[in-house]
Structures are given as C-alpha cells and as structure tokens.
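Below: a set of structures, written as structure tokens.
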Structure P
C-alpha cells in the first residue's frame, strides 16, 4: 500500500529568513561593486578590479538563489510529479560554477597580467583604501544578518558542521560568500597598502592573486556541498531518529527497510517496507498505515511524501536491505 501526503507551503520562518539574508547580501554587493569599479577606473589597481568583479559575481549569485527559491514554489505537474523543490539545489550549484569561472579564474588572470607589468599607484591612492574600508563595514553588516538567520536554525552545531549538514542551501551559501568577501577585502587592502608604501606594483598583483585563490577555494567547497544536495541527501540524523520513534510508537514496528531522501529543503520523502502482524485484514493494515503517517508527519513536518509497503517478513525471498 502506498500513500501520498498533501504538499504544504514552505515554512514561513525559514523562507523569509533565507530571503532576508539573500536580499541583504545583494544590496551590499550592488553598492560595493559600483564603488569598487569607480575606484579601479580612477587608480588602475588590479585588486580593485578583481574585487569589483567579485561583487558583481556575488550579486548574480544572489539573484540565482532568489530565482531558485521562486521556481521551487511551482506546483507539481505530470512532468515533475514530485514538484520543483530541487530547483533550490540546482541554482545553488550554478552559484558555485559562476564563482569558479567568472570570479576565481578572472582574478588569477588579472594577477598574472599585472605581474607581467607591475606599476605603482600614482594618483588617487587614497580612494581604493577608503572604498575598501567602507566595503568591509558593509560586508560585515551583511554577514551579521546571515549569522543571525543561521543562528535561528543551526542549534548547537558548529559553523562548519552546520554548512555540511544543512539541507537548505541559501544561508550556507551566503555565509560562505560573505566570509570570502571579507577575506578578499583584506587581501585587496593588503595588496594596495603595500603598493602605496613600497611603490612596487607587484604587491597589487599579489593581492589580486590571493583573491583568485580564495574564490576558487570557496567555489570548490560550494560545488561539493551542493552536489551532494543535488544528488539527494537523506533525512538528518535527528529527523531519522524521530521517524524511527514514530514507527516504534505505532503498531507497525517491524521495519524491513527504511529509505529517506530530501527532494528539497522542506520536502522529505519517506519510503518503508514494514512487516505486518499475521492474519491482518486489509482494513487493519490501512488503519495502521494511516496512523503511522500521522505520527511521522507530526514528528517531522517536512515529511510530505510517505510511502508505506506492508509485507510479511517470513515470506520474503530477499535478505533485509
């Protein structure tokens, strides 16, 4: 017997929180990107160009995350009977690709070009320093918003563990982006300050190269985590324990096998084969399955799709999966 639960709207708190962090980052990056571009045009500092591209790419990334959240709300249809919730994972993966190609590789190329012909900063040398200091403050505010949103859902998990175990991609992506942005600004400030102090443009190239390496490292981390989500991750250990507890509290305690998979951050599929008591009637089985589904949804609200297959363990020809 199988049973499919009714799909419910995404949890308001989580959706609003993720969107708030994305919009805060987008606003900061658009303003900072234009300012950095102006500073590069005045001074010719390659670190400022790399940081301007970094901000522009980050802005595109945030737009992609918003598009993914919007598409994920589309209703299921004949082509996609399980819905479009996985769109959030797909667009988060595109963020990693964009960060790798448009950000990291461009910065490394610009660093190589600058290293071939290093030039000192001779005019408007104070402009990039002021711009970077202002950008540090704005990026810090954006990161603070993301941290506040993450603290509402990460519980006792450490930051690295939260990023690895989160089934919602938006806030971890923003956390990594904003952290990389702050570190990148420090690298740019280092390169430009050393260029001003020493008069040697090679330091500008060094700062640009460090930004490129930082972006590539961040992109690899994002690609790895979002790939895992895109392929389909199981329920968290906490949710899986709650699901097993729901089985234990029902009449269908004999779990032959249990499989879970996140179709999206707020869409968990639960599939199980269970042993039913001998001589059970169809009415008994239907009543027990309905009761079990209610218990699972009550314990784990994101379990939207539940499929229960009753069987008799002693007639199974396959070993326990």
Structure Q
C-alpha cells in the first residue's frame, strides 16, 4: 500500500475511535437512538480500518506453490469484507434501533451532551475526510472523486473516502434528529435520525460491495495502462500486429498481461526470443506494475475470432 493510503487509513482509524468513545458516553447519558446508531457506526469504521491494514499486510506475502500469482487480491477481499461489516454492523443495526425506538419512543436525557459530542465528532471527521481527499488528489488524473471511486484499482482510498463521507452525513442526520426531537419534545425524530443513518450506510455498503466484487472477479487494467502496453508492443520493430491481448488486475500494484502477437516471419528462434524479451522490458519500463507478461507468437488469421484464437 502506498503512503497516501496508509495516512488516510490511520487518520480515519484514530478519528473514528475517538468519536466512537465520545458517542458511547453521550448515548449512556442521553439514551438517544441516533447516538447509539452513530456509536456502532464509528466502532464498525474503526474495525474496518484495521481490516484494510490487515489486508494490505496479507497482500505483501510472496508468491508460493499454492498461490503462484501472489496475494495481491487479498486487499480486494478484505475491502469487500469491510462493505459487509458496514452493511450489517452499521446499517442494519441503525435501522433496527430506529424501528425499535419508533415503536417505543424514549425521551432524551441531557440532549446538550449529544449535541456537543456530535459537533465534536463532525470536527474530527472533517479532518479525517480532509486527509483522505488530500491523499487522493495525486491519483485523480483529471477524474472526479466519484469516477475515482468507480474506476480505481486501489481499494483503500475509495473505501476511506466513502466511509468518511457517510460518517459526516450520518453525523448531520443524527444532529438533526436530536435537535428536532429536543425542540419538538417528540423522541420519534431521534428514531427517524437513526433510520436515516441506517439507510445511508446500507447504500454506501452496497456501492462498496459492488465495486470490490468487480475487482475480486477480475477487472482489466486501467484503460491508460492498456493503451500504453499496446503502444509499446506495436512500436517494436519486430512486430507486425497484436492479434489479441488480455489484461487482469491481480492486485492494486500487479497487472498480468497475456497477448498473441504476429512477429516478423523472417526471425529465427533466437531472434524471436530476443524480440519477446525486448517487448517485456519496454512494457515494464512504462508500466512497472506489469509483473507477469505472457507473449505467444502466432499467425494472424482473418477468419478466426479472437475468442477462438485464445
């Protein structure tokens, strides 16, 4: 994991842990459903940062006989687990707590405590989000943050960004629920705040699960990387054409390239081997993450589809 991802995760971990403790104290004093939902949400987020760090550590293991392509996909797996934790421990619990308190309203005690803690949490969460946004900027490459989340091959920064945005929105919803419940003396508004937080977390968890599952199944490399690889192959002097090419993102820092190429037919075996080595070297200079490159010499056949050629 690059340093930016580590900084964002560490900032989020300490912010969420501090926020969770303060929220639990406020819940114990006020009995607010929204505060309890937010407490569980922050505890879940703290655990999620730990899972992301564990996944990054696991992914650094070297390839072995059982996993010859390495462990890079572990970062995608644990990011997917984060989405499940956010859904179950965060979203579903908040919805359950909201429904329960709607059916059995509980009058708030010392709402000023809840308001103070929520304002304090908003400040801490804003610093965490600011760190995540700052560390994301070098990776945007002209894209919006939403497009970065949708297309990034790095799981940690999108997860932290979505969690921090969800946490800030949840804090605002909790604050609104507590304030309106206090002003109207109707505790059902507090329960409505908990329900809103739950729905928000379920939506964020669904987005995360969708994106991480796509990476787990196996996505192609970034479009710019694919074009660079094609250029390096096609501009090689011994190459006539690319018959077809496949890429797969094995992990955030690992790309596998498999391609069939029509070479100059006058090359002998030794010259062909040198040409293949030269192409691999050219690709790795431009795309260091292209760890595994498989090049198969072949003849182009117009009538044969690329699937049949594979």
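Taking distance in nm of label points 7 Å out along Cα→Cβ at positions 114 and 242 as the criterion, the top structure among P, Q is Q, with the largest value. Looking at distance in nm of label points 7 Å out along Cα→Cβ at positions 154 and 282 for structures P, Q, the greatest value goes to P.
Every read-out reported here was derived from the displayed coordinates using simple, explicitly stated rules and does not represent laboratory data. What you see is a predicted model; the values in this text were computed from it and never measured. Cβ atoms are built from the backbone, for glycine too; each structure is taken alone.
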